[in-house]
1. P, Q, R: which one has helix-only ellipticity at 222 nm (-39500 (n - 2.57) for each DSSP H run of 4 or more, over all residues; to 500), as calculated, at -11000?
2. Assign the value 3.9, calculated as distance in nm of label points 7 Å out along Cα→Cβ at positions 73 and 161, to the correct structure from P, Q, R.
3. Identify which of structures P, Q, R gives the largest calculated value of percent of Cα pairs over 37 Å apart.
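Nothing in this text is a laboratory measurement; each read-out follows from the coordinates by a stated rule. Here the structure is a predicted model, which is why all the values come from computation and not from measurement. Cβ atoms are built from the backbone, for glycine too; each structure is taken alone.
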Structure P
């Protein structure tokens, strides 16, 4: 089975890099959208021409080819794509490669792909819609067989373009708006509800939630589970936004402790924010579990190494990654056409970070 064609990331995006000291080549920085505008067609039509699709009308092929020639856009890559029938490559696009949750997912997906003789091309969007569009456009141009996508922009037109090209997409961790895509997600709402109910059962009433980025599906679901459990207990939610990152979570936890100094328990929305929260608690002299109980979403390897070990809601990341690859291979094998959506639960692992409720306000 052939290896993935060589090529730099910049070249894949239509950025044909110049040699050191050479003048930048014509067409530097152009995208399929630029070609589409010049040719008076859609970007999806440009992708079809680049991929050698036989369904494009001859008139459109001529217009796209002429626009490519005029703009100097990826001439050599066009010729290679028209000759190539397949590329044994699967794209995997994650929103934050520094998050151990996604690192673990990529490793499991790579194992599954390699066993079947395929290779992965990994892309990281940093939660930026523009980077997602650029990478998915590149994967379309490279004629990837399929894409596992953690969407930063679930409504992006580039997702539709891939599906229009019969390149299957499996959304991971978050769903996308195009109903043709498969998805593998976890029950984040159920997880934070379980975490909050566990703390309520331990006698806590002043429970705060450190959530992720507003507008991100996983963040909204986890926030909803916490809020629902608090409302049903007749308690007012106390929330802060940690942006799913370490430093924002550190700052948000410090602000939360200054604003709501009587909080005795904290539910944290992911593993990176748990690091920031732990730093802020230590900086503020709050000890686990005597001054503050803590339950975190995700179960990174270090959760049992800190003192006290963290109580967590663990996601079955490897099982989810295997499911995503299975759905993708079902599509590639043309064993089904209808979309499928799989939902995974979390496992509560009770450790030392969530003790009984402190009888009074948390000490500062």
Structure Q
């Protein structure tokens, strides 16, 4: 491998013995970590790493990558099957090491067991880390390279609601923009979900998207438009759809068609039942933007597929299809039926 973070040496493939000596050294925290130009540690036969050495990984500001069978080395941030699969992870870390490490630190701290208090704390941690990265150099570089976008006024409601049947149908409704997740869409969805959370309302809820995609992620025109990261954090911690989706999860079915990207994956993963059409795909690209998932994805996604697979999705930015999503447990069912026709407003 010849991938490296800026200013760092290429990532080396270490044996369990070599990694054990590094990790159990009294100077491990002085020698290893993103601020020491060592943002990633790759260990072969990771399941053979001594327990006392593996325990150190949780405290180090780096991404730990183990080569081992799935589930065999739970202390590592990411597990891959063989050395060839390491490159994509290391490349993702190298491109944005601060975001990659921060993302893995947040995933390590995910609520376990998953309780309402744990989810609340997890969302606050996610939002705080997201805001920190918004003030960092990697996100600034991404912003500078993308150019500015301005949206015209949109006359149509961003979320359509139908309460005429036995279930409540909610449809994300920015089809021209592939249902890009905007502040207006977030606020509209929160308003609807809040009204559905009243005692005594046990109607099933079905969330879908209008147009060619379920949700292509955060609207690029809105990135960087909040005055400062602190304000952004306070908005996320007071106007977030995630806690409402989690609260209503037992009543909620989400059907994903076409791409689900970023927030589209994160929010859908809160549902107790997630259906995907045959052509659905899933991707978490935030680390490549110098950020981490910020719509609840550090809780919802690992809850379904585990921390290590969630980290792999974040660090590589890879797209997975519905079949792999089903195999991993992100999706509960693949349907070849088309999504219900949109509601006429």
Structure R
């Protein structure tokens, strides 16, 4: 079920004896956790009635023994079993290496899963058990591991999936949060905020709260406000630098370099951003992708999740740089990166030389 379905069922029917929470998204997980605790525990039990066990430290059997025990201090309890993926067979799905085979999963059912199944047949009255796995993503290289964890705990009937917000949902969430805070957030600044936070709902909520305290409600939020407060927002200046280089605008490129220097940008990191942008644009060009939607879908399918604003930036880079210029730009960035690793380099001079080369009128790059 979705977080919204969980909250709706909790309000209408009350809590079930056990839940399996699955997925990395934190904002809705926190909402659901707070709602569950408020539903199960009264004010007098709120502190003593909540118990958390990390299954990478506490065996599942010991945690279940705790759930069966009656508390002297709380009439109702919520038992939270975090890091649930640690309960899988050792050296299997919990690691970043090989995932377990189906035989491994079958062999495990006689141990921890049998104990948990036995508990679910006769759950302790007034105790709600939450088995929580938040380590793995639902796609990319984590997909197989996530599926193993879900299969391992599939016998828990009430399962809640915490998937990352889709781009449109993240945008709508940010607009709703801004409205609640009375924050005047124009569309361009909204796009910058979404890019800087990667569309993460928890980060969006935190940054909007910060912006509301910083900018107030009497004026519009500016890009400078976001650059000053939001981590990773300075990357927007690097994308602006890519666009200026694509136009061959030497003056604007040097101005942006000066801005990055004054903001304390670490130049090797800036080069990494540049190299990534150029490489993604080259991949998009070689794949014959047309339009931001096709670019976003292509990279998301490859497991490199990007947002619509980033896809549009890649599209603009593809339009600005012919293939030969992209290849030469990647080479110039590589040269600059190598120069920055020399003994006692002057980072500013290295970057300026690269910009002068990339914006040369004749000879291209």
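1. Details: P: -13000; Q: -11000; R: -18000.
Label of the originating structure: Q.
2. Details: P: 0.8; Q: 5.0; R: 3.9.
Structure of origin is R.
3. Details: P: 32; Q: 19; R: 38.
Once percent of Cα pairs over 37 Å apart is worked out for each structure, R has the highest.
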